[in-house]
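Undergrad: Following are the structures in question.
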Structure 1
Amino acid sequence: MPTRRALVVPLAASLVAPLALTTSRALGQGQGQAQGQPPRARRSADPDIAFPAAGPRDWGAQMKQLRIGLLGGENEADRLGRFEDYRALLEATFKLPARLYPASDYAGVIQAFGAQQLDIANMSPAAYAAAWIETNGGVEPLLTTEEADGSISYVAVMLARADSGITSLADMRGKAMAWSDPNSASGYLIPRFALRRQGINPEQYFGRTGFAGGHEQAVIAVVQKQYDAAVTWASGQGEVNAGYTRGTLRAMVEKGLLDMHQMRVIWTSDPIINGPQTVRSVLPAGFKEDMRLFHLALPKAHPAIYRQIERGGGAGYREVTHQDYVFMIEMRRQEAAERRRRN
């Protein structure tokens, strides 16, 4: 099954239409500028993109240190290892100390932005929305990841053990479901929204639900038979048995933590816009532009570092704006209202 479309099941058809997630802006399909993108949005594929010249910047005097947040969802040692070369390259390029701040979960990075303890982080779309709400608009997106086919979207996948007898969402009635993180789009918000759109109450449909503490942890919980299924994120492209081209499953396969032949994907969402490289809004315009150029040029200038931080291959990055994530802010507000009703 080489393509995302081949994996979409009937439940996904009406997943997020009310919030315009299935518009061309969210899907980001095709090469070139997608409808709804900012005019002349720059892309890593543009021929005139050049890696920033090394040297101190005026904004460095104001910032003193570049603080990089790392979302949870993977064990800390692996995250620090994957991002160390990236951190060192930022430091060498801008002649400013750069430090990694790994959080145990998504909430840690969201709260750190709220306390102005971070300058930049690669966020999930739901985590960006939460940080924007938490800071009253104090964060903004710069770029998002572009997939190998030129789209800027990924998918949520639900998977179970191949030997469990579970082959579809219908088989999960009364079974145990592991959510990845309450601030994850693919690992919580999107699947729950999709179920509610189908008239399914997750609290009643599943026999048991719980948060596993991250994407990798959720998958491991299924492998170890602590839960019957879990939801996580994937590019939705490439071979399923390889863990797709990018995402949690691909990273786990490459680390030897997962054999996809022993797992079965039982549900796939419609495309979700990739999360953005996020910065604090009050930071200097020069800093934001340097961060855009650094990341846009990274895939060609330093392909190994790009693959490390993106957990696999892709086509680089593309500029985005806050408007691309308004739908997720509304989704978070809907989820908060639903939680208040349950309580």
Structure 2
Amino acid sequence: MPTPATLLTIDLTALVRNWRHLAGQAAHGNCAAVVKADGYGLGAVEVAAALLAAGCTQFFVAHLAEAISLRAGLATRFPDKHPSIGVLNGLFAGEQAEFVAHNLIPVLNSPAQLADWPADAPAILQIDTGMSRLGLEAAEFDAVLPDLRRRPFTLLMSHFACADAPDHPLNRQQIDQFGAALRQLPGVPGSLAASSGIFLGADAHFDLLRPGYALYGGNPTPGQPNPMTAVVRLSTPILQIRDIPAGRPVGYGARWVSKAPSRIATVPYGYADGVPRVTEGAIFHLGGQPVPVVGRVSMDLITLDVTGVAAAIPGAEVDILGPQRDIDQGGTDGGTLGYEILTSIGRRAARRYGT
């Protein structure tokens, strides 16, 4: 088989270190792991297997199909372990048998989902405390409270809307509203804090933390030093190098024109692989030296100014993401978030797991 040109290296030791660091912040309980979107693009089974081996026993995904795949993958590697797998989007009518067959737990988000789930079967209940997205609204919660108290909920959860802005007043409102609702369901543990919420303090922790982005090295405290360890490195080789004179345009639309004689390297990666088309001007790295993106990012190719970089030869590896350009910087450069950069890395990049 041909060798993939681009390599995504995933440091599972760093991933586990991040989970342990986050678990160490817990004021009152345990730490789960969110592995939706195929483990944020890094491979849900590989990620969850490393965390399960490290002691994590609770996982969350978004969709039923993700949960079924994760259950099967973990059962193959750990036949004697049966971690909890919660499905954040809940269930559609007719899916109950699949949940039961694969030992999965739905997050019930609406009166309709409550009605579709057996009253004697374990489930997670979500309430809306400020996101206006999923979960029972306060009036809906109050209306069905007698029924809720009879159900064997394993968790009550909600989700912060502004946890990455610690001073936002909605954070306090959500903590208070969630706490009040939790007191209405004696004996049911609560979970409110995802990655950024963990750093809002003990009042936000309740019984279970459920980080996602921070596990994978993303900064859960924007504007502050990143407390997490980098997990990914994305590298690709130089395909071709050419020397051009001053005044020569590079790329579609001739948007970039050399101001002096320049050396231009082309690498086999583009917006089809997850680099936003607007990443023009971003800084990648070659042998530790900065090499700026020049010209437009195209579907399969990116051009870099490697003028004066001695390491620039065909086949030399360029870091798109790595120690000097993390996923958060990738998001900034692309006018988006590191979440999108991470989950958009294309399948043409080979995955290699290391420690």
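The numbers here are math on the coordinates, done by the rules we state, and not lab data. Computed from a prediction, not measured in an experiment: that's the story for all the values here. Cβ atoms are built from the backbone, for glycine too; each structure is taken alone.
Undergrad: When distance in nm of label points 7 Å out along Cα→Cβ at positions 185 and 249 is computed for each of 1, 2, which one produces 6.0? Mind showing how you got there, number by number?
TA: Values: 1: 1.9; 2: 6.0.
Considering all the candidates, the number was obtained from 2.
Undergrad: Follow-up. Tell me which structure, out of 1, 2, gives 1.6 once distance in nm of label points 7 Å out along Cα→Cβ at positions 113 and 193 is calculated.
TA: Values: 1: 1.6; 2: 2.4.
Label of the originating structure: 1.
Undergrad: Given 22.1 as the derived value for Kirkwood radius over Cα pairs in Å, which of the supplied structures 1, 2 does it correspond to? Write down the numbers at each step before the final one.
TA: Numbers: 1: 20.2; 2: 22.1.
That value comes from structure 2.
Undergrad: When FRET efficiency 1/(1 + (r/R0)^6) of positions 97 and 321 (r between Cβ atoms, R0 = 35 Å, to 0.05) is calculated for each of the structures 1, 2, which structure yields the highest value?
TA: Largest calculated value belongs to 1.
Undergrad: Suppose relative contact order in percent (Cα under 8 Å, 6 or more apart) works out to 18; of 1, 2, which structure was it derived from?
TA: Values: 1: 29; 2: 18.
Working through the options, I get structure 2.
Undergrad: So helix-only ellipticity at 222 nm (-39500 (n - 2.57) for each DSSP H run of 4 or more, over all residues; to 500), computed for just one structure, reads -7000; which one of 1, 2 is that? Working shown, then result.
TA: On the way: 1: -10000; 2: -7000.
So the calculation was done on 2.
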